[in-house]
Structure 1
């Protein structure tokens, strides 16, 4: 059974996974060991966008999802 104390928001989970929040961009970001940048942006309601970029800012992956 999940209690309120064990529940965490998606935002909290990102921060606990070493993502940083950029208020100007309105997104969470993290660079991996290969130099790829991973970003999550909250769009509206429960909709989020995920994007992965290489070191040259080329988009390697882009997904929208609903929590």
Structure 2
């Protein structure tokens, strides 16, 4: 292991990473639910749950593809 450079930034702690991941999943789930209600007037609970799950998975995939900072 060498010396740290001037541009070194320590990664966030466990709680910081956990809160960012939970916020991403919650926002993705909310967007998924919004799209389900935009398409269907009175959706069944299973469709709302599936939309939330799909939104959460897509949000995490986009977050991982872009790169966590």
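The numbers here are math on the coordinates, done by the rules we state, and not lab data. Source: prediction; values computed, not measured.
Relative contact order in percent (Cα under 8 Å, 6 or more apart) was computed and gave 35; which structure, 1, 2, did it come from? Present the calculation step by step, with values, prior to reporting the outcome.
Values: 1: 18; 2: 35.
Considering all the candidates, the number was obtained from 2.
Which structure, out of 1, 2, was log10 I(q)/I(0) by the Debye sum over Cα atoms at q = 0.21, 0.26, 0.27 Å⁻¹ derived from, given a value of -0.93, -1.23, -1.27?
Traced to structure 1.
Matching task: -24500 is the computed value of helix-only ellipticity at 222 nm (-39500 (n - 2.57) for each DSSP H run of 4 or more, over all residues; to 500). Pick the structure from 1, 2.
This figure was derived from 2.
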